[in-house]
Structure 1
Amino acid sequence: MTEIYSDRFLKDILKRAKRVAIVGLSGKETRPSFFVGRYMKLRGYEIIPVNPAYVGQDFMGAPYVSSLADVPEDTDFLDIFRRSEEVLPLVEEALARLPKLQTIWMQIGVIHEDAAALARARGVDVVMNRCPKIEYQRLFGELRRGGFNTGVISSKL
């Protein structure tokens, strides 16, 4: 099933987010997760990189953590770069230990209806099969600079 999200819904999520835990954030500069983390960091979000393969290293000044157990409790946004079948336990753990969590975002190709229903039942917004970097660029006018018609009308140059 393809979810349809309003531009207002997505924009509100991206405006309110402050601390973003990215599960599966790679340290390799050619990986999509790296692009997303870097972009969001440069837009002012605090990034918590979650990837056990990189513990002992940092991502743009933020130390990698091995799991959600090491993510600060006041994290409000969880971005998941994992296969769909790995999502449910991550969402269950996040809901159990992150009391300030407002958004669970599953990257392009990542869909888990049961995990989404569980999160929504707890009052957490869910986005599936989308990329926050792409949506940010589209909704805040940054794609227009590259000549793309985003369908968003703005007076910004």
Structure 2
Amino acid sequence: MTLEDTEAIERATLAAVAPRTVEELDGWLLPFDSGTVGRAKSAVPLRHAAPTDAAALAQRIGQRYAAQGLRAAFRIADRACFDALREALQERGCQRGKPTVTQTGDLRAVFGLAPDAPGDVDTAPDAGWASVFLGEGFDPVDGESSSRP
């Protein structure tokens, strides 16, 4: 995966979870949202590279979230380049949360696995997609956040 791939994935992720607003700061995306979807309200780097001053970066990001009336959350890869940042976040009282796995694939290759099977690609969630998140057993607030266009 290239550096450009990481940035494209993170931008697409935020487009999919639709936070209220997004800022960029020092190579990071800062999505601001009060919903229940963690990715819609956690700071994420556009590159997997060590920050120059991890403590200062954590402080600046924390200040931006505080200015929005939100608690800062971070979504960082489990890579050595983020060790200093993880340490700085722990010093600020942050704790590790649940891990998230991101998988990627080439859409043409996926469709090629079953060339005779029908398949469509939509650019926005439809009623069928929303029903997955709004059905029985799902948190309605989380479902609303996950299914809005």
Structure 3
Amino acid sequence: MQCPCGSGFPYDRCCGRYLQGDDRPPTAEALMRSRYTAYTRGDIGYIESTLAADRRSAFDAAVARTWATRATWLGLRIVSSVRGQPGDADGVVSFVATYREAGKTIERHEVSQFRRDDDGAWRFVEGDARAVVTQPKRAAATAKVGRNDPCPCGSGKKYKFCCGR
């Protein structure tokens, strides 16, 4: 099974090892991808455990769980990563998470801040997000049929003598 984070790797070789506690994400981007994957799987415990300690008191697990299970997760696109590498103390990841909720497709554009804890683990600090509801693309309008044009039904007659009556 492909990992929901969009890396192209199988889940067990990508975010699965982080969610199962077998390994820790080596970069801020890897942590962000694993948090997205946790939302797709409804693993709110992982979301909470990857928060910076000073941010946990404001976290509402019930709200996060409701959102995670109500949404149909469609994909993740990384826009940019600044710092956040194994030797860095902090990092910023910009991304777009796309999901469907209540019949609408929503693109959540977020710029997230991460920092490394004293134990070396990456933690989510905060995100600046905006959600954009996107409308499904409509089919191109069909050209109008003129009165003297062939009828689109295929009869071979002029439109005015066929379906245009």
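Computing distance in nm of label points 7 Å out along Cα→Cβ at positions 27 and 91 across structures 1, 2, 3 gives 1.9 for structure 2.
Using the calculated result 2, 9, 20, 22, 22, 14, 8, 4, 1 for P(r) over Cα pairs in 5 Å bins from 0, in percent, pick out the matching structure from 1, 2, 3. It was calculated from structure 1. Out of 1, 2, 3, which one gives -12000 for helix-only ellipticity at 222 nm (-39500 (n - 2.57) for each DSSP H run of 4 or more, over all residues; to 500) as computed from the coordinates? The structure behind it is 2. Source structure of the calculated read-out (Rg and Dmax of the Cα atoms in Å, for residues 19-106 alone, 12.6, 40) within 1, 2, 3: 2.
Readers should treat all values here as calculations from the given coordinates under stated rules, not as data from a laboratory. Note that the structure is a prediction, hence the values are computed from the model and not measured. Cβ atoms are built from the backbone, for glycine too; each structure is taken alone.
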